[in-house]
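Dropping the structures in below, format is structure tokens.
Coordinate-derived values only; no laboratory data. No experiment lies behind these values; they were computed from the predicted model shown.
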Structure I
Amino acid sequence: MRMLLAALLSLPLLAGGGGTVAFKQTAFMAEVAVTEPEKAKGLMYRQSLAKDRCMFFVYGEDGYHAIWMKNCLIALDVAWVDAEGRVVETSEHVPPCSPMRGEDCPTYGGTVSSRFFVEFPAGTFKRLNLKRGDRLGWDLTLDDGRVLKGGAPVAKGKKK
């Protein structure tokens, strides 16, 4: 039973939709976390995240959205983004927090009001020179059929 649960938790997250997040000419295939359970799970239990993937967290209003890495197994780069797509805060190479720590995991970011945040594989910001003040764009389709577009225009970019 324990192995079955571990196998199920390692499957790709069936998040609240998908689409594209872009920075300059680089496009990322995005999974979307919309509901509270999707946001709580995030990228937990993932053993890897391809360099052309990300997870986009949707909030209905601006707020201070700190993250924690409970049950995360991989390091991440995280960008907090305002409603216009401007990166207002970043955390690079946020370390995983072992499931053995239980609830005792530190939080990161969320010190600047933002509408969204996006988790990328660690090293993405350095590779693409992404920093505070840059603009991201997104073209997402949520599971309920709603389309969420914003930020910088999303052109057919090259995947890096």
Structure II
Amino acid sequence: MKTTAYRQNIRPSDPDAISEIVKGSGFFSAAEEALARELAEEKLEQGEKSSYQFLFAEEDGLVVGYTCCGLIPATAGSYDLYWIAVAQSLRGGGTGSRLLEKTEEMVRNQGGRKIYAETSSRPQYKPTRHFYEKCGYVPEAFLRDFYSPGDSKIIYAKTLI
């Protein structure tokens, strides 16, 4: 069994790793893949000035999963979970759950009290919805036809304190 290490600092090689993980999932459009990379590049360029926070999971020095989150402006401790993605070969093995737990701990340590995650209502995203629910998230909003006709946004939330 491999040991997983976690780190928050972003490295120049991380945008490439993020692209590979997100593209390999088969869930995201080209525009979404580009956005995932763009957020990492912004963090590299802006450092602490960027509102995006990352947590990387590594095995044998290779990034196998990551999260990207951030404090929602003008809130008292509400955070958005923008991304959580795990290498296709590790899905279903607990890497994502552990990564999410570590992200929640990171947010809690910064005074975060609630974390929000959004996903699609399309059948393809049923495993994602199940994942959030298994991790203690509850659906709080359903925005009909948000992404496109027949593709609604579901916003999940979890209280951390």
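Taking relative contact order in percent (Cα under 8 Å, 6 or more apart) as the quantity of interest, name the structure among I, II where it is greatest. Write down the numbers at each step before the final one.
Details: I: 28; II: 18.
Across I, II, relative contact order in percent (Cα under 8 Å, 6 or more apart) peaks for I.
I have -10500 for helix-only ellipticity at 222 nm (-39500 (n - 2.57) for each DSSP H run of 4 or more, over all residues; to 500), calculated from one of the structures I, II. Which structure is it?
Values: I: -3000; II: -10500.
Comparing all candidates, it corresponds to II.
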